[in-house]
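Multiple structures follow.
Just so it is clear, none of the values below were taken in a lab; they were calculated from the coordinates. The structure presented is a predicted model; accordingly, all values stated were derived computationally and were not measured. Cβ atoms are built from the backbone, for glycine too; each structure is taken alone.
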Structure I
Amino acid sequence: MRRPGWLLAVPAWVWLLVFFVAPVLQVLWFSFGYKPGIFGTHANDVLSFDRYAEAVTPTFFATFQNTLWVGIAGTLLCLVIALPVAYWMAAKVPARHRGVLLALVLVPYWTNFLIRTIGWQIILSPEGALSHLGQALGFGPLDLLYTRPAVLLGVVYNYLPLMILPLYVAFDRVDPALREASKDLGADRLRTLFGVTLPLAQPGIIAGIVLVFIPLMGDYITPTVLGGARGMMVGQLVASQFQTAQNWALGAAMAVLLILVIAATLGIAALLAWLVTLPFRARRRLRLGEA
């Protein structure tokens, strides 16, 4: 059958339009409305930006600052932990054993998200195993539950597989002959890693950062279960406006602001990465020109 190649992408585009673009546009539309009385949830007969002005409050800024801190720190921790694990799985482990290791990474991720988080609530509680271990070592009972470090630990545990998998794929696609050629030309292991392996694995690094940072910033379950009031994130504020306050317009405005800040943070990070690597790329072009 002779058909245009773009027809193969139609199911994916339909899925994105129905389950992503349409809901986001609806949230954007709600953000310009208001709450019509005590029992109403939203109305859009009068459009304004007033809900955005209501959303920008000291409480929202403090919560957003905490969310941004947890999002950036959690993503960086996932990257630091996943890089050696993924490289070891892709480059050092024999091919016949890689499937088992991938299964070990994925099996915990297949467990219900809420159950995994509640498990950490039990571990971090004052009567949990971690607190008992601290007492046995002489540190006294550990009160980590309902704190920002508890939220950070929870998000790293929950989202780490999303960082390991794209990094593993990226490292697996790097031709081992390139690393051997780098070593034959006199480069040590560190220069080979930073000069050959990591630049070739850059698409996987970017994909892992995006896959972790975006859902982490909007996480609702982890800060609710592990953070309490001291670990509150923006996702909880948005959910409270939709579920408790029944003010869909204000909740939608908060959600839109969250989307904008996530996009801005990723854009700033991409710009900084481009500026940092600019001298290295200029030096590489100069060397190629001299050759």
Structure II
Amino acid sequence: MRFFENGPIIPAHLLEQQAQGNVIFFCGAGVSVPAGLDTFWTLTDRLITNLDAAAARTALSENQSFDRVFNLLVRDFGRPEIDRQIYAALGQQKPKTLARHRDILDLSRAPGGSVQVVTTNFDKLFERAAKGVQPIVPPGLPDIELNQPINGVVYLHGRLADTAAGEIASYVISSSDFGRAYLAEGWAARFVRALRESYTIVLLGYSADDPPMRYLLEGLHVRDGVVYDSPIYVFTDRSPSVAEELWQDRGVTPICYEAGPKHTALWSTIGAWAKGRARAGPMDRNGYCAGSKKTGNA
């Protein structure tokens, strides 16, 4: 189904899974950018500038991965200072809009109305977007294999914490952190693999080279002897040919939309979908949902 002329075509299977409350949205930094928060690159650059971190600046200029850059920051300045800098960069900003977060929350709900979202962002915008949204932070993750439900927002890589006020930060941000979460201790990998076996997963707000992707996709890797009913989907503004090259080898099915500076085609579609237009009536002969407009604004 296509809601807008330049928007993505949402597969019928995904529409059905969402209607059944069986979709988990994995949300990356691109979800919070419309609210005025930094991209991951901007956040990293901001911290490097604030700390005048020469080694990390060199690593960033050499296009080393962000987790390795943060390893250098932690090594040179200590974890408490990096945690303080992260809160200073993200904790004081007033969001421009929470419309995207509200739409995702609406689409994520289980049949009983509970929220089912996983994010690798640290910000608390989902909690601000709707009253009563519960934060879920490691190690207190639900045991999916024991049929424990997700009822809230899972902050898979940590939730923003004001350490000056005594809050404990547990960000997964350096390569050492990722190694513990996905390899040595493996709690993050176990969680996402269990999700893979029980839900349809949609990646939203990520690019193929984002820092969490190689770890998440390793965690979502096909388990020997397990057959999955659903693909993993990702929304992307790359062309279909490029998207297939980037994502399909990683076991992910791309859902492409027209590129634009504000990702208008994507967010207009997400908004229309969240408002229930997919149930407004049959599609017309051009493949549009009956009653929807051919254009939209973010």
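A few points about this structure:
- Value 1.00, calculated as Cα Rg over 2.2 N^0.38 Å, assigned to which of I, II: II
- With distance in nm of label points 7 Å out along Cα→Cβ at positions 77 and 149 derived as 1.0, matching label from I, II: I
- Which entry (I, II) yields the derived value 1.2 for distance in nm of label points 7 Å out along Cα→Cβ at positions 29 and 205: II
- Read-out helix-only ellipticity at 222 nm (-39500 (n - 2.57) for each DSSP H run of 4 or more, over all residues; to 500), computed value -11000, structure in I, II: II
- Mean count of other Cβ atoms within 10 Å over residues 21-28 derived as 12.5 - corresponding label from I, II: I
- If Rg and Dmax of the Cα atoms in Å, for residues 13-156 alone is computed and equals 22.4, 65, the structure in I, II: I
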